[in-house]
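K.L.:
Listed after this line are the structures, all set down as structure tokens.
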Structure I
Amino acid sequence: MDQHLARQSQRPWHVNILGTRGIPAAHGGFETFAAKLAQYLLDRGWSVTVYCQDDRGTRSDGETDTWQGIERVFFRTSRGGSFGTMEFDFKCVRHCMGQPGIDLILGYNTALFNLPQRLVGRRILMNMDGIEWRRAKWGRVAKAWLFLNEVIGSNLAHVTIADHPRIAEHIARRCLKTPVMIPYGADRVETADAAPLRGLGLAPGRYAISIARIEPENSILELVQGARALPDGFRCVVLGNLDPANPYHARVKSAGGARVIFPGAIYDTDVVAALRYHALVYLHGHQVGGTNPSLVEALGAGNAVLAHDNPFNRWTAGPGQFYFTDPDECAHQIRMICRDPARLTRARQAARKRFAEAFEWTEILSRYEDALISQCGQEWLHAQPQ
């Protein structure tokens, strides 16, 4: 099929994006990706609908508006947490069933709800995200639910998309199709205002930074313990919400000492970009998952990276970075980073090179468009549901 047919037709093709909290991005990687892809497709002649969760309760269910040319459909939930997410996803699928177009679902956590889309002949692409059911934070019931939905999602989608080669291998064992491997992307950051650092008492190049949920599988405790090796005058900044009632959070806070700063979660993208760009080294402790957005963003900012040593991080960050498996090795690597400026410079150069090789948005978004087009017939896309 001609890859440019979408732009040549009298009416644009249409895609519905489900599975995120909505746009503009305010919550995480999938939301950032949804905004990037929606705008890219819009510029290429598509029409796009993005389903959004109304957290403030100010909109009616199914209410629509237009944001930067993209249609948004809003639904509220009656509860928070995982059950609220399930309620939101169910409402989105029910509404989507009455709309034209192809459906791109970001994440498989409620793939069971997507079965009706497949049964009525809708074309479905699904980003399979990470191996969610392996995450330590989930109990047995949640793990069983996630495992079930991983199997369902990998088999009901016409195209399964993996953001990492290891995730693609994992999903291929769940179904008879070959997943499409498309990693996550990020913006290249060449400069950033250092003013936000002053509010935290930081100086450029004199601190390490972690930007992640404070969970055991993200090795935050190991990173904080390793940060004790920082020389005098250096700091470690840990961004993320701390709950005093959470035993793990209490351990992390206790282990911090005078060298570790806990500013909480910061959602201002300019402030986060400045903190990342001016850091001595980016700390990445994720033990499970695929191509993690925060790690890709660090590469895009030219950060040297100290990451947990596992196949996910090794592939993403590449051979030119620093890796650890326990607090002692983390401390050893931090000492090396602080004492060897030449190696630190090489790591920063390697980060830029690795980012250019694999994580530029234009290439990634183009591959998503190709995946969408591969599943679409012009007549089907423009047909209104019966």
Structure II
Amino acid sequence: MSRKTTVFENGMIWFGAAVGLAEILSGTYLAPLGFSKGLLSIIIGHLIGCVLLFLAGYIGGKTRSSAMETVTFSFGKKGGYFFALLNVLQLVGWTAIMIYDGSLAANGVFHIGSGIWAVVIGGLILVWILIGIQSLGKLNVVAMSALFILTIILSVQVFGGGSSPAAASDAMTFGAAIELNVAMPLSWVPLISDYTREAEKPAAATFCSTVVYGLVSCWMYVIGMGAAIFAGTSDIAEIMLKAGLGILGLLIVVFATVTTTFLDAYSAGVSSELFSEKLNGKWIAVAATVIGTLAAVLYPMDNITGFLYLIGSVFAPMIAVQIADFFILKVRHDDRMISIENLIIWLAGFLLYRYLMGFDFIIGSTLLDIAVTMALCVAVGLVRKAFNGSRQKSENAA
């Protein structure tokens, strides 16, 4: 029987998830809004995304189920396969993107070739995976403490330079900025339960994980936005070189990439176990890391906004259906092979999200899509319940 993780350990895991180059780079895209509006979009977007993250983690922690096992509660056993496959694909994609971004930034600080840095970072992620989530306790505390100190130094360098802020422009709308902020915590929704299911106190661990992730992710976005506004560049390596961080900047890049990407690769392994009990999640995680490393060496992956919006369109309606079933209707469908009606509701939510992206809503597309999808799921659930009740009465009367 594996050891249960403490609330503190869960917090450390999600601190590491939030300290990432993807968050910093995403923050740079908000610079056209100016600092005040950009900061407001960060706060609102993360509040929306983190509420969804908490609810997803709570379901897994309460039922002691992995993230993809909780999906079967709403979509049936084989219905869960569909989302598990999508999740593995997005996690391998994230692994590649994070290693790619980390290798470029590391090479900008210490020039030995981005391909070599990709292999180095991929190798360190493999070490994290082979050590295992239950055995990372003290090592994770040391790594997170170092990252905490280094990111404070980076923050001081970014905001302590005294440069004049760049003028705001119309290059990004407020609604699009909120959506970009929602997308990052939403991308973690399909895997948070892989960690909260192992917690001694699931509810407390989920709350701690969500709050820590939300606050630190906001911090990373602010660093990226501030760097782009005050330093006039979105190139992380250039920012660190201008700040004179040198080897400290290199450590920030490498450790931030390793601690974040480890979670992606590890959860790719956990999600794959849904397909067969014979699959070993640890070795699937190793394979995901190797594939991600090769992709980072071979393919350019410079703009991730389209990828983030695709994740939102897939997983926002998925978690909407789960929330409606678990918290409102209080039903489970994992005794069925597939829940056709919920898959149809998900598809409607997916198409609605893609449609809403064509409009500039001040609160973004996700919140509207979640609300409509949940309402549709509850309505169908109540109709199904009423139909089953009347059928049962008819059978009893007969």
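K.L.:
Which structure, out of I, II, was distance in nm of label points 7 Å out along Cα→Cβ at positions 87 and 119 calculated from, if the result is 3.4?
P.N.:
Answer for the origin of the read-out: II.
K.L.:
Have a look at I, II and say which one yields 34 for relative contact order in percent (Cα under 8 Å, 6 or more apart), as calculated.
P.N.:
Attributed to the structure labelled II.
K.L.:
Of the structures labelled I, II, one was used to calculate helix-only ellipticity at 222 nm (-39500 (n - 2.57) for each DSSP H run of 4 or more, over all residues; to 500), giving -12000. Name it.
P.N.:
On the way: I: -12000; II: -25000.
Going through each structure in turn, the value belongs to I.
K.L.:
So if we calculate mean count of other Cβ atoms within 10 Å over residues 55-62 for every structure here (I, II), which label has the highest result?
P.N.:
II
K.L.:
Among I, II, considering only distance in nm of label points 7 Å out along Cα→Cβ at positions 343 and 375, which has the greatest calculated value?
P.N.:
I
Read the figures in this text as sums done on the coordinates, not as results from a lab. Quick caveat: nothing in here was measured; it's all calculated off a predicted structure. Cβ atoms are built from the backbone, for glycine too; each structure is taken alone.
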